[in-house]
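Pasting the structures in now, so scroll down.
Here, each number is a calculation from the coordinates, and none is a lab measurement. Worth saying up front: this structure is predicted, and the values here are computed from it rather than measured.
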Structure P
Amino acid sequence: MNKYMEGLLSAISFFTIIPVRGNREISRNTMYFFTFAGLIIGLIAGIPYLILRPYSPLIASAVSIALIILLYGFNHLDSIMDFGDSAMVRGIEAKQRVIKDKYTGSGGIGMLFVIYIPSIAFLTYFRPMSGFLIIIGGEIVSKYATLISMYNSRPFGEGLGKMFIGKISNNAIFFNIIPVILVALFNLYYIAATAMVIILAYALKSAMEKFYGGLNGDLIGSIGEISRLLFYAMAFIFAASGLSLFLL
């Protein structure tokens, strides 16, 4: 099998619950398709929004966000909850201990509301086709922001975070920008929103390295979830200002 096709199938198999015959072991080729996996998730999650939005904006938005969470196998949901719990304690050692334990506290539950309720609320604002494209763009941008945040980062622990960080290359950074550029063809405001999200995600990554002593898999996953929310927020600001993010 072509190494690039193998990398794509590996990315889909590892990052999602979509049943494909891919190798679940992470390789450098897998990292070339980080944003491509996001593109596929965005397309799948955007379809119910496109269908349901004319009837109920709230139901359409809630179904799409729920589908995104489900298609990632609830892994990012777990990450954001662990981040929420660890954010409530002070000190590097305490934060590292809490983010790796198996318990869920009020900080984790609260973080679910902070991330996902505004995400649903923002999506209710858009027209069907615009919302569909924003859902796709949100998954691509969140994945690219996650990739950028791992580049030249300092890991802690021996889990997935260290494995991901060790496999990021310059080629992966450039290859993954292809879906970003493809969606950017719809409107130049998308480029501005994407740039803002990546800058904010990198700032968040720097803060996490400072307060946690490095990054692990849960922190990396949290950056992706927060980046999606930021992209929706930017899209809402542009649309509410009369600057449509997309041409449709």
Structure Q
Amino acid sequence: MLVRWKAALACFGAGILVLAGALALPLLASSSAAADVDIEARAAAEVTRLQSDTDSRARSAALDVPALPQYPELPTGCESVALTNALIACGFDLRKTEIAEAWLPTSDQDFVRAFLGDPASPDGNSCMAPAVASTAAAYLEAHRADLEAVDLTGASFQDLLDEVAAGNPVIAWCTIGMDEPGDCYRTAQVDGRMYRLLTNSHCVVVRGYDLDAGIVLVSDSLAGQVAYPLDTFAARYYALGAQAVVLR
């Protein structure tokens, strides 16, 4: 997914800024900074607990998940390519562009239940977990697969690792290269949950982890097969709304 700085707008409307006057920007910046600190602290605490836990959870796991590159065909199609990578890991044979071309719904307004724009265009945007979950469910049903796609949004980072340990690839939302979250340029509330579009949002497949090494293994359509620090990935996962879809 491209960094969409051209489209970036503050999530809080101009009307709020007008009403709040000159105090609005520092207040928003302070609130955002506090939220970022809370997320970082939560992620670090969870990872520390996981690493020190001596229960029966596997200390490491690794699934065979490809990392098909989204370029050049799908410059903003990280979500569809992530789903493709996960489906291939589950034994399906499909082209890289098949999900984007034949299964993923698109919209010029809705980015939660459909892809906003065109994933084959550099000016495309993104989609959220509900769109990927419903797309995966439709594909699995059409192929009479003994699998289901489950929207795990709201699940803890530990839950994602438990799914991977059970042999299930997890599609998760994060940021490009695990950079700090970018500006929010669009929001939507669906079924009581708030979704945000960020300028550097990304979607990958969590395919493994190693608690002792402190890493999570990711199939990334931009970076390939990569390992990221557990606490950094957890923080980005929470910053993107704890969105995930599992195939199991």
Structure R
Amino acid sequence: MPGPDRSESVVINIHQPLTGSWVKEFIATINDTLSDTMPRICVLDFLSCESIDSYGIGALFSIAQKFHQKNAQLSLKNLNSKLYQIFTDTDLDHYFSIENEGELKEATADLFENYKDAQLVIDKQINGNTGIFRMKGVMNHPNGSRYLKQQLLLSLINCKLILLNMEELVFFDSLSVGTAINMNNLLKKTGGSLHICGAKLLIKDLLNTLCINAIIPVFKTQKEALEAWGMELV
């Protein structure tokens, strides 16, 4: 049986907001459109899309991952000023080629790089719209930072509340703090939230010195962090 046609490019118009339940419809549209055609380049046209939330961001990265695995490219165009600012303010424009005002800005980073040298281990537990990231080992920079960002972005399709549980993390590079702040900024702009809990003494001192609690809520225990979202202990 012949495989899908390998055409040069396909443009898919997004006619709904990439928020909430609309995201599943968007993914279904993508899968249906590409069931018979596997283009070398897929362009998502946002001309009729006015908003995006954390689930929508997660969907884009999930689709981008599929294209990456097929050695194909995904690009975006016609983002309104609000959407474009979300992408630029949170560095998401580094991972997507985006056409803005007739000028194409190529992606400059590969989110799907294999960070085999990272000394960070993340065990993810998903419960509804909440993701608990149990961090173990060493949060080094840049590999650990990039690996954490990769896992966070790929989880947004399911989660809008992310808890970084640092009970088993032995080291947190100060240069990695920017990644946590960046992801917190993205979640806040798209209807989500980031919490931190369980930091050991040295990491806790670092977070206190940098006044991270003024930006990201930091809790002593996982129970406290979940209760702040109105949840029971998982």
With relative contact order in percent (Cα under 8 Å, 6 or more apart) computed for every candidate in P, Q, R, 25 is reproduced by structure P
The value 4.8 for mean projected area of the Cα convex hull in nm², for residues 144-215 alone, derived from one of P, Q, R, belongs to structure P
semi-axes √(5λ) of the Cα gyration tensor in Å, for residues 112-175 alone, calculated, reads 20, 14, 9; among P, Q, R the input was structure R
